[in-house]
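Take a look at the structures listed below.
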Structure P
């Protein structure tokens, strides 16, 4: 099923998850039991990342996305990065996706990898969107940044770049994580002014580990509200308490987002069935 059609066919808030492949030195089967439990929660779809820094490779992404769709019965979206890829690399990825029955792609530029010279055949995610659009019948999603992409000079440049991505073929958008809903609402106002009219899902990451969140924030530029920082400081030496407080904070965000009519919620599960299950149960009656 094409994810863009999902948004058109339902009046409810779309609810989706993100998972990631295991590290290179771990067998791919090591994540299957967790994935099966996460899939049993029946989200509208699950996206599968390309691996940290785009280093794990497309074969695992395709295999896991196929497993989610064909064995566990949940529609999947495969992430695809391009900054370190040639056109022939992308063609190979797309061929794999077709063979696995994957028709939904999240097109990303990807992170620059230290010591690796970018291929320069694709400079921006919009380049990848337009290329995929010409290569097959794929549904294309794009990423967006409520607090402005760290490489954009300001909000105006950022939203214009996002509009270019949509015009290049992105039919719906998934946001980077954020911890202050007012930031997301202001972002939505900017997209409307710019004439961006595709569905936009709000990306929510529950806090389960202080160092993990600090790393993610440093990479994507998300700000930490005082309320959120106090939670991390209070419970940083109590892992279970931090996990449960993080779940409660994420649920509070999601309830407010749904009440304000957002198109969807995309939950960064970090491959944690417990977190996914608790949040799904807490908001089930709201969707």
Structure Q
């Protein structure tokens, strides 16, 4: 029964690794990978001197750290709030509403955001209601793009991110809460002393995966929201690789960028795992 899965991994995960040799070659579409000219570290040297790459790197890290700051904590808070609800019907309704944005594509959500943030959109209309006169198109404001990209992604994924936390909390022994109530613990004390410690492993695991994905910005979101005005702050590594590799045909350069990012991501994964291991009494969650 495992053979189909093993074959799938070999075909789509291991064989493509050979394509990473393009990062060290001057590959064109008229060459085969094996016949392409070997140039060694030349593509990586070009990367280090490419100001557009460094610009996309800064944008990627800026947006990713904003997502980390808000998107990592929010699902935990929302999951605890949902878990503490006692009305089962209302609880299921809140869960459904919070999950809904995850199932909408960025084509749909991007169109909504572009309309909302336009000069005559919902955001400006709400500001006018509160006496703040504004006709600004926020999607054209370079200084606000990071916040729009980060917070819209958090809004889209926060509800979906509660699933693992809710599943973990559902396995907590109810007798812990009963004993805490007998000792006079308030609801907040129970959350702080029982619920959160019981979620320590899954929180650590999600933190490790989030840190290792700092360089993997959402390509779909970027392609939908990016325009000629906000591109200096919107261009991230994934969209840069897409533009250089597929649209301009520089496959070797794009492969070199992707390989470098993957190596740094693995390093971040190892470092974050070591840190969380120290915080979990030398026990790894991976």
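Quick note: the coordinates plus some simple rules give every number you see, no bench work behind them. Just so it is clear, the model here is predicted, and its values are computed rather than measured. Cβ atoms are built from the backbone, for glycine too; each structure is taken alone.
Work out the source of 4.3 here, i.e. which of P, Q gives that when distance in nm of label points 7 Å out along Cα→Cβ at positions 144 and 176 is computed. Derived from Q, not from the others.
The greatest value of mean projected area of the Cα convex hull in nm², for residues 48-159 alone among structures P, Q is that of Q. In this comparison of P, Q, the computed figure 20 for relative contact order in percent (Cα under 8 Å, 6 or more apart) is attributed to P. Here helix-only ellipticity at 222 nm (-39500 (n - 2.57) for each DSSP H run of 4 or more, over all residues; to 500) was derived from just one of the structures P, Q, and that gives -18000; the source is Q. Starting from the value 74, 58, 36: which structure in P, Q was Cα extents along the principal axes in Å calculated from? Matching structure: Q.
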